Structure formats: structure tokens, C-alpha cells
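Read through the structures below before going on.
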Structure P
Amino acid sequence: MDLGELPAGEEKLSELKRRINQNFFRETVLASYNQKCCITGINNPLLLEASHIVGWSKDIANRTNPENGLCLNSLFHRAYDENLIGITPDYIIQISDEFFGDKIQEVSEDTRKYVLEFNNRKIILPSRFLPNQDLLAKHYEDFRHHVA
């Protein structure tokens, strides 16, 4: 690949919406999980995110409800949002066969083993504000339709 002449990186001023009280949600969810990913146990705050079980845009009433939250590392948060990971209403992790995409043979065996070791395990539960089972059921239904 010849890069030739690269386009200039430029900036543009734009207006954006900010989520009010999102910081409350993040701090409460991460504290409830003792700053640990509920799937992997990773505890580096730089890698942790407060994930909505049912998305911000899909459930206005539960936007800041910590029972609509999971503490996930960045990779697993994205996978959860993309329905590559599901969590059953009884807190069991399900990894989709689509997690590695259509080029699974190019993924190292160690990586596959690491991810798949979480399949069918129970999440690490928070010390308070347990994930709402009805909300988990809603998201899990989306997951099931996605993998079907």
C-alpha cells in the first residue's frame, strides 16, 4: 500500500448533546462492583465502563438507575452492546459464536480460550444494586434474536 499524499487532519467545531447525571451512574455502578469488571474481574479504572443493560435511548426511566448497570471492561462493554455477549436474568454469561467474527481461525488459541472461559459462568455480582432481572431479560431477548 502506497500512502502517497495523506489528507490533512483538520478540526471542525460542532454542537453536541451531553448526558446529564451520567457521571452519577458511572460512579455508582463502578463503586457497586468494587471497581471490577463483572465478567473478567479486571480492576483498572482506566479500562472500566458503566454499561447500561437497556440502553440510554431505549429506556428513559432507567437511564441513571444503577440497577440498569453493569461494570464492564471496554472490550466486553462493546461486545455486550453489540449482542456478542448476553447475560441471562439469572446472571449467566453467554458468549455468541459470532464474538470472533468470520475470521476466527486468525484469532490466537490463547485469546479464544481466554474469552470462552467466561461462557456459562455467573457474573461477579455487585455489593449493592443488583442488576435488575427484568432489564437483563429485555437485553437477553435482544441477544437471543441477534444470535438466532
Structure Q
Amino acid sequence: MLRSQVYLVFIPHPCLSIYNKVSSKLLPELEKRLKATILVVAKRTIESKWVKSHRSQTRPNSRTLTSVYDGLLDDLVAPSTILGRRTRVRVDGTKFYRIFLDEQDKNEVEPRLDAIKAVYKLLTTRELEFEFRRDDVFYSKRGGAKKATKK
């Protein structure tokens, strides 16, 4: 495996929508100037299930471990979309996650996959494996079976 430089940039979560608007111009320019892979993720907070200031206080779903890890992965593969996820448990009990990405974005994302795997493993201690597949499109027929009505 080639060792290359990777910069991981954390931005505040409220600024993520603003960043997404300019990322298509900003990211290639930064990568060209720094000659490195740049990954941008939102700074998210994980809250414990048990620590509360009052017993009736509930934890928002956006602060759960699973939600934060899923959001982190979405940010890392940002130009592409995640079509599916599978968790594979090996015989020895270790887990790895198979992520299915959209095949249309393969040219943009494929050169960065090694960096994404390494950064995600560093931040979450989870192993990833990526696959590309086409997005299935389902069409519905118009004017299906009519319902019987009572008279």
C-alpha cells in the first residue's frame, strides 16, 4: 500500500450544509495545492446513555454512537451515496462492515478509499470494506387494481 498524506478536517456540524454547497470547488483546489487527500467531516458529539442531569432527560438520536458513526461515514464518502450496509461477523467473533456505494461515483471516490478506510478505523476502530453497485430503480404502475366500494 502506498503511504500518502491525508488531512482530516473537522468543521462544526451547523456549518456542514454551507460546506456541502462549496465543497465541489473547494476540495479539488485544496488537494491540488497540498498534494494530499483531504477528508472533511462534521464535528459530532456522542452522549452517554447513562449520564443525565435529570432522570426524565432523554438523549437525542443524533447523539447516539450509531448515529454519529453513520454520519461520520456519510461525511467521509461525501460525493458518493451509501446504498447499503452489511455487518459481517467472522467465526472468531470480530466484525467488519461492508459498505455499498453508488457505481456512478466510482471515479471520484475510488482513489480515496484507502484513506477513508484508514481514517474510519482510526476514529471508530471499525473495519470497512467497500463495494460498488448500481442503484436499483423501481417503478410503480399507474392505476393499479381498483378497490371495491360498498353501495
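What follows is calculated from the coordinates using simple rules that are stated; it is not laboratory data. Everything numeric here is computed off the predicted structure, so don't read it as measured data. Cβ atoms are built from the backbone, for glycine too; each structure is taken alone.
For mean count of other Cβ atoms within 10 Å over residues 64-71, find whichever of P, Q sits highest and give me its label.
When mean count of other Cβ atoms within 10 Å over residues 64-71 is calculated for P, Q, structure P comes out on top.
Which of P, Q yields 12.7 for Kirkwood radius over Cα pairs in Å, for residues 56-103 alone, as computed?
Checking each candidate, the match is Q.
On relative contact order in percent (Cα under 8 Å, 6 or more apart), which of the structures labelled P, Q is highest?
Comparing P, Q, the top value of relative contact order in percent (Cα under 8 Å, 6 or more apart) belongs to P.
Going by mean projected area of the Cα convex hull in nm², which of structures P, Q comes out largest?
Structure Q gives the largest value of mean projected area of the Cα convex hull in nm² among P, Q.
Starting from the value 51: which structure in P, Q was percent of Cα pairs over 16 Å apart, for residues 32-71 alone calculated from?
For percent of Cα pairs over 16 Å apart, for residues 32-71 alone, the value 51 is produced by structure Q.
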